[in-house]
Structure P
Amino acid sequence: MAILHSKLGAGERYDEWARLQDGAARVCVGPRSAVFAPVEDLGLVVVDEEHDPSYKQEGDPRYDARRVAERRAAEAGAVLVAGTATPRAESWLALRRLEMPERADGRPLPPVELVSMAGGAGPLHARTREALEEVCARRQKAIVLLNRRGWSNFLSCRDCGRVWGCPGCDVALVLHQGAGRISCHHCGHAEAVPARCGNCGSLSVARHGAGTERLEHDLRAAVDPLPVFRLDSDTGTGRDAVVTALDRFDAAPRACSWARRWWRRVMTSPP
């Protein structure tokens, strides 16, 4: 099996590409760019979570990996499988459906509770804190997911309403506080964090939303001295960065009795 993705070095990418081309690797796994892999005698193309909009490449060259997968499968006489629990309307109409009413391992779906963030301060909801208390009491570990990088999603001027945006992509710039910059997650454009508004001169610059950088900060303050590890594309750069982060998480001790007592004391204290 060969793996193709953007975090591979040039030499690693070449080696994987060559293994596919000469037949040493018969299966290719990767993101949308893997649809161009030089697989000979193609028999099966699987597009998992086919509803995900990230399959559409917005930059040059523009393409939709789902359409490329359809074309490659058709030309090779291969089977195309588009897996999703929430199919797109066009997929629902165009593709034959095979329903799987049960999960592969036979387990029930986990309980899900929707909570409102209205009136909350910061990315940690009160129910999240309660869940962390329970995890601490059981001497377990927790994984907290947030689909935003950086500290804040965007900045705005409280006086004139200006929002700092990318000059090339027409999207809001994301604040990365540790790096001291606001940046575009599409093209990589970056600027220094503004101290005042360039339009009206106001010093009242507001920060909106929260990303993984701020969540890490708030979690450290909430569960200190328990360790907190952040894993995203900002911290996961480098050849072994992801493996190292996962190993540190795996080796980290679970909450001990004194930490549980400390946590209960924090939870019963006023915010």
Structure Q
Amino acid sequence: MARAELRALLGPSSGFRRGGYSEHLTDQPANGSALVTCSPEEGLYLIEIPDPDGVTYRGVPLAGPAAEVMAALRGIGVDLVEDSSGCTFAEHSIALYVPSSEPDAPVEAVSAFGPGRVMDVNDLNEFPAGERASAPGRVYQVVSGVGVGPVRLGEPRADVRRKLNGGMSWTLPPGSREPEEDHFWEDGLVVEYGPDGLVRRIFVTKADRVDYHGVDLKPPYPAVLDDVRQALLAGGHTVVDGEALLDLPGTGVQVWISRADAEMPLPVCAVVVSAIPD
């Protein structure tokens, strides 16, 4: 289903990013029935139900004490893969979130993933700092069409890892629609790669300064998105407002916030640098 269809079905929604580098907004309907995430290309691909009362799988209720729910699922022949946050089944396309390992801990949420969107927590990989890495300064220069600090658009993944501090990535299953990414926590960067293994997009999620022609695109709170907008306009830059973002058209640079309709002004959660669009 398309996002517009879901909003018509579920009623007024509030869109938010699941993380500073989440491209697609998750909609939270006012009635609290479910959280839904869509992309323009594939439509709805993630459903999260925070209160699973009344939700069933092949006749098995998914609400209640987790031990009882899992026992009932195994009783009908369902293979469960347990992890630190609960379990998954149906080839990881359905997940039960359990808040603790206590015997009476309840199932607090149920998630359903669309084709190509499943992820297995056991496929998390950590890697060490590269041989050319230095202490993270978190002061970055953005150059349109080129990159951010030491990371360059179009460069190989191995070269990026040599220059940055350690991080983590996921081993994605065949057919995954999730992008290949490296998360460099100490450097405050997330780097996305294309199918060719070359840098496609760079996210700055933590920094002391992100400089773009003398404008700090990620100033510390209490500075908010409008402060960045005004600074860019004062510097003669063209700025276009999008949903939970500012776009600098023709530059490949965007400035993101975490919610589309927050009750109060929000600080920048990420600066995003991509190739200059054709």
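Here, each number is a calculation from the coordinates, and none is a lab measurement. All figures in this text were calculated on a predicted structure; none of them were measured in a lab. Cβ atoms are built from the backbone, for glycine too; each structure is taken alone.
Structures P, Q were shown, and helix-only ellipticity at 222 nm (-39500 (n - 2.57) for each DSSP H run of 4 or more, over all residues; to 500) at -3500 was computed from Q. A value of 0.8 for distance in nm of label points 7 Å out along Cα→Cβ at positions 25 and 225, calculated from one of P, Q, originates in structure Q.
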